[in-house]
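Each value in this text was obtained by applying a stated rule to the coordinates, not by laboratory testing. For clarity, every value in this text was computed on a predicted model and none was experimentally measured. Cβ atoms are built from the backbone, for glycine too; each structure is taken alone.
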Structure P
Amino acid sequence: MKKLLIIFGLTGCIFSMWSCHKSFLEETPQSSYTPVTLKDSLGFQAALVGLYNQLENYYSWSSRQGWPSVWQVGTDVANATANQEGVEIPYYNYGELTSTDVASQHIWTLNYQMINLTNIILDNAEASDLTGISENNKKAIEAEAKFFRAFAYNYLATLYGGVPLVTHALAGPKTDFTRASLDSVNQLIIADLEYAKVNLPDIEDVPSNTNGKMYGRANKFMAMQLLAKVYLRSGQPALAEENTKAIINSGRFSLVTKRYGVKSEQAGDPFSDMFVYGNERRNQGNTEAIWVLELENPSSVVGGVSDNPQQRRVWGAAYYNISGMVICDSLGGRGIARLRLSNWVLYGLYQNEDMRNSQYNIRRRYYYNDPTNANYGKMVPFTGPDTLFKICPSTTKWGQYDPNDDFGYAMIKDFILMRLGETYLLQAEAQFDQGKLADAAASINVLRARAFEDYPTEGKVASGDITMDFILDERARELIGEENRRMTLMRTKTLVERVNRLNLNDAQHPVTGVSQTNLLLPIPLDEIQLNKDAVLDQNPGYN
């Protein structure tokens, strides 16, 4: 029996792995910094699988149910509603975003937990006395760990700028961290991902589990997609384009352009099929899937999901609060609408013919569905606060109903973390940054050919249409509800301008106080204060 190491914050305490053995009743007090030793493939695989358990924590924090809203409200695409939970308040009321913010502390802690977990694996893989593992196997282990270390550092670099670099597992208390330059952090991220993309397996060769191919494990195309974002963020668009082209030209992926899967005989369209429960994985027919965080129903698979992800409840409308409406699968189960799509998204973003704006992808109308109600089958009228959270228009991407959980507290839907649709958008951005406007238009037109039935009569764009704003608009059209919108706008340094232009005074809880300060998050005050033997500088504008 093994336990995975957890580190609470950069300057916090550490608990190490341990194993049960025949003398388990003997008391042997050990330091919380006792070194972790991995000696065989089983040990390394257990540690690597632990990284995916940690990854789930990025998307699930049920004790703070507004966690998914942190990444969406107060941007250009969404606003908080009357059903806000609280953790998201400083992310639209920016005057309240300070160094004591609990969400920022959570982000910081999650990522340094991940970094320390990966460093334990890497330190053990480089140990001089490691035997019994082939060189190729060792490289694969290191590549998977380095991918996740880069993933964590990219989060930190995007949200905080330069941060402390930790490249070995902590072996004792340390209270003298200093911030490395952003260039140094980027260099580590790029080095890790370049190693990962060479030594991770092809998506067709990811190790199998008892259920067949476990495509959720890291593959080289995941490293390429993340590299493209890092190269864009660090001002190296030609290298970003090189990686997107490698994915697109690999022959491993194709856009979903035809109906497929478990609801293909029902009303819908190819775009909506990708987000149907049971369709999201590559081995379920999703040919766009590059990286899917695969969850399992805990009623059938013990430990199938960590905590209780809140995405369906946050994004979905609370329609069942209207008399004559009952919770059902066809309406995506039970949501509570902790956020609402912005007026810009609902009324200004899409052309009417765009498939991504169809009734199967953004639900804008509700019909009484309780057969015992006199209004059964009639459209529910929009009145008063109903449009704000009860029957607010909403993306259907998170809809999912579990008959074992009618209340809908848990969510068992997979997370599509990377897909080919975004690859084309990253490629267009890289081409735009190089002044290759015709190429950027061609990349975006691949998506628009799917989105518009009458393409190229409808939907086709030309080089003169391509601006950074247009690309960000297209990202919203394609990736609403999927992408971390806050990170996208912080990466591109467009958060403030787009919020001020597209989403001020637009809601029950309007965006206020946004400024250039908010292009970075505050370093958590606890980390600064605990770091007593060196100065951990705060980001400008925060106290």
Structure Q
Amino acid sequence: MKLYTRLERAEHLAAAEQRVSGGQAQRAIADDLGVARSTLQAWRAGLPSPSLPVELAAFFETPEGVQWLHRVVLSAQFVITLRAGAGVRMVCEFLHVSGLSAVVGASYGSQQALNAALETAVVEVADGERTVLAEGMTARAVTVCEDETFHPQPCLVALEPVSNFIVLEQYAADRSAHTWTQALERALEGLAVEVIQGTSDEAQALRRHHLHDCQAHHSPDLFHVQHEVSKATSLALARQVKQAETQVAQAEAQWQAERAAEQAYQAQQPRPRGRPPAFAARIQAALSTWARAKVAHDQALARQEEARRCIRALGELYHPYDLTRGQVQSVEQVSERLEDIWTRLRRLAEDAALSERARERLAKAERMTTALLATLTFFFLTVHTRLEALNLPAPLEAALRTELIPALYLERVAARSTGAETRQRLKTLSAERLAPLRHPAHPLQRLSPEERTHLEQVAGDCADLFQRSSSAVEGRNGQLALYHHGRHRLSPRKLAALTAVHNYHIRRPDGTTAAERFFGRAHAPLFESLIERVPLPPRPRRQRPPPARQPYLTPLAA
């Protein structure tokens, strides 16, 4: 006996009703549709749900109603379990609260099976899209940002920061360099991608993975340098400020107490016999103590603000292009300015009498100077190599090197800036650097549109090359932690589904997914592909009233 899906049943029923209204016999209609006459009679006699209006119940028996119900239930499953991080029970509650439980199975078992089918389909669709997109992919040299998180099993996460495409996201037995290398090689298999740079923290396994196994440049995460300086200074200096505030308050209270004592003595009638107390000297001494405490407090605040300025200066300085003028910063210039920052921090540590542990942290951060300068050197050498490969005339190459690439880099920094004033200033500076290149007399304007587009692409790739932070992968780890916290366990299938949703479904304001940005080609919408693969939601089971409960103390018949 053939089992018909909800959609097949709705389509057959709609066709039968149309032909019955035209006067045809049920037996002939059933024979033409290939359905038993008794089955067709049962379908036509099906009673609507008593909890729904007749018109609404009839709508859900039509092909359009079944398709709409399929989309709504699948949307609830997709959004609640794969986007919001909740579980299947929340989907069941949604179906009950919305009233859809009258036309679709809302039990945990039925929805759990649908959820498993959904996750499997998501992974299959993503794998299929990856294969298709990889076939015509243009060869690329990329940077990967890598870090691990724990659930408590290590989960290795690597993404390409420009497109935000997750290249690798899987559980592993450990986080050694060998494990990282094997996992990344498997993740990049079949892709025309060469990893030339890795950005991460200073974990020895990741450094070895980048430098020795991948033969790529290792770019340190600037945040960890700033974090070491912050750990060395923030708590100690805040404690000194707090102690200085307490001393100022105590000194001021003593000063006020001496003044109050003098006023009380002067108000006494008659005054006590003998020489009056030396109120002036005592008040002056208390005032001097308060003044010294106030100076110490101001100095503590100044040291705290100086440490904050140094931390901010590290972020403002560590760029290949000056953010105030948009000009190229040579490695030597950056080295001198970094040395000035470290000198200020060493002087601050001396003045604040920081602990030996704090000084060790500052020294550890300072040792990262070599890695920071190496990353700048790598950037400028790679840009030089890419521009040389274009074989451009000297004026055009100079325009790209000193104008176009800095302007595009400033535009990218502006997009990542949090302050509105800084963002607007960088956008204005970028526009100023681009203005001469748009002049009709500039050599770039004599090129064909195709040539200008190609040069813009090369310049954009050069601007994207400098990666000083792995914050994107840190943010992804935070998202995974929330998913894991809500479910207490992420199966490999769930993790793969979450990765696929990130790469092939989530879109930026420009309407592109991470996969489209990474592969350079559009792909079919993920959710529309799921509609075609995931089965229709199950019908609700027939509700039977529960048996009446007898009171415990009801007497039994004799």
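Remarks
- Looking across P, Q, the calculation of P(r) over Cα pairs in 20 Å bins from 0, in percent that yields 21, 56, 22, 1 traces back to P.
- For helix-only ellipticity at 222 nm (-39500 (n - 2.57) for each DSSP H run of 4 or more, over all residues; to 500) computed as -11000, the structure of P, Q it came from: P
- Ranking P, Q by distance in nm of label points 7 Å out along Cα→Cβ at positions 138 and 226, the structure that comes out highest: Q
- Top of P, Q by mean count of other Cβ atoms within 10 Å over residues 162-169, largest first: Q
- With distance in nm of label points 7 Å out along Cα→Cβ at positions 114 and 490 derived as 2.5, matching label from P, Q: Q
- When Cα Rg over 2.2 N^0.38 Å, for residues 410-505 alone is computed across structures P, Q, the figure 1.64 traces back to Q.
- When mean projected area of the Cα convex hull in nm², for residues 186-361 alone is computed for each of P, Q, the largest belongs to: Q
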